[in-house]
Structure P
Amino acid sequence: MTLPSKGEKATQVREMFDRIAPRYDLVNRIMTFGMDSGWRRRAVALLRLEPGAIVGDVACGTGDLCREVQAQGGVAVGFDLSYGMLTSATTTAPLVQSDGSKLPLRDGSLYGVTCGFALRNVVDIGELFAEFARVTTPRGRIAIIEVARPNSKVLQAGHSFYFNKIVPMIGGLLSDKDAYRYLPESVAYLPPTDDLKLMLNKAGFEEVAVRSLGMGAAQLITATRSN
């Protein structure tokens, strides 16, 4: 399929997630063999939350990371552009329909930010990171989960087949065929990991670290807001 242009992207992505919201969690669990739940636990643990710390989950979807923040003693607030995702959410955290790059928050109002599998769906990743920096207090933490590509050539071949052939088939059977064709292809929007690290540094973050998940199929990026 043809990937949307920058001008069309926000609208098309919002409409796509509105459509797939009702079965989004089910498809995620199947596609990741349930590993995504553990990835979220690890991401929140690396925020190093103090009890009551306020965390904004950007592109919160149905609230998986919000629930994990609450389970680990934090206070979660979810933000998502897709109203369909918010109406399908299963979290008690307050939810706000909002563009992640234009959050309705005061400067430095959050201890931390989480974001799961959303970077390739935003229009401008640099702008998104700058907004994370604006709303995060100095020395606050962020944790981002995103897809990745394994380093091993053998794993790359298996990953490519699964991600580009099996994932769209599963998504088509259980949810929306076009949406789950878009999701693998949208990796084309994602800069290399080293570029993401530089973008975070430029936005005002330090101590940027990248951890491999699922034998290289995903990555967990953490960083600390500079003083």
Structure Q
Amino acid sequence: MSIGGEGFFVTGTGTGVGKTISTVVLMHYFRNQGKVVSGYKPVASGCSRESGQLQNQDALLLQANSSQLLPYELINPYAFEAAISPHIAAKESNQLIDLSVITANYAELVARSDLVVVEGVGGWHAPLSDSMDVAALAQVLGLPIVLVVGIQLGGINYARLTFDAICASRLPCVGWIANCVEPEMLAVAENIATIRQSISAPLLGVIPYDEELDFSVLARTIEW
């Protein structure tokens, strides 16, 4: 059973493909339309302790780019110190990732916002426990999916496999974002063109490789 709500779920073809960058770009895109937008990172690994609280840099970026100041623990209820798969990190810290906590936080963010952009962790089938993965979380939230594709060697295959898996979940994939993650990548335009021909979801935008990204500028390149 899904809870729905006004928002989108951002997933990726794997780890390090630019889900956070794409999430923030989308947040700015919708903020430019006058919407009150909140970012949500339910689960994060690779956190550092600040003022006695484990915090994740990606979640902090979502917090900083939300329309309003939100408590960190609302944006990122599950923060694990080790930079390992969340289901392993949860076991090592004697925690259980509880969907009811995630959905309760999401409901509060919906109540405070016009739109919530949720960022997943890892790829579509990254495990959150022995019996739950990111796909199961997305199904519970019941949100349309935005797929972030890392434009890298092997990216075409990863994009097709992940898109097929999303379709199998019966959640709508409303579009995909091409994120150029390799500065020396060859045939970038040709790779993007091949992916456009391979999956039926529309291309929403292309994020170039840049160590100093301007999210407000990139938001203006999104075509929805």
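Assign the value 1.6, calculated as distance in nm of label points 7 Å out along Cα→Cβ at positions 32 and 208, to the correct structure from P, Q.
Numbers: P: 2.2; Q: 1.6.
Going through each structure in turn, the value belongs to Q.
For structures P, Q, calculate distance in nm of label points 7 Å out along Cα→Cβ at positions 40 and 104 and state which one comes out highest.
Once distance in nm of label points 7 Å out along Cα→Cβ at positions 40 and 104 is tallied for P, Q, the winner is P.
Between structures P, Q, where is distance in nm of label points 7 Å out along Cα→Cβ at positions 48 and 64 highest?
Working: P: 2.6; Q: 1.2.
Ranking P, Q on distance in nm of label points 7 Å out along Cα→Cβ at positions 48 and 64, first place is P.
Which one of P, Q has relative contact order in percent (Cα under 8 Å, 6 or more apart), as calculated from the coordinates, equal to 27? Intermediate values should be presented prior to the final figure.
Working: P: 21; Q: 27.
Answer for the origin of the read-out: Q.
For Cα Rg over 2.2 N^0.38 Å, for residues 16-95 alone, which of P, Q scores largest?
Details: P: 1.07; Q: 1.15.
Ranking P, Q on Cα Rg over 2.2 N^0.38 Å, for residues 16-95 alone, first place is Q.
No lab work stands behind these numbers, since they all come straight from the coordinates. It should be emphasised that the depicted structure is a prediction, and the values quoted were computed from it without experimental measurement. Cβ atoms are built from the backbone, for glycine too; each structure is taken alone.
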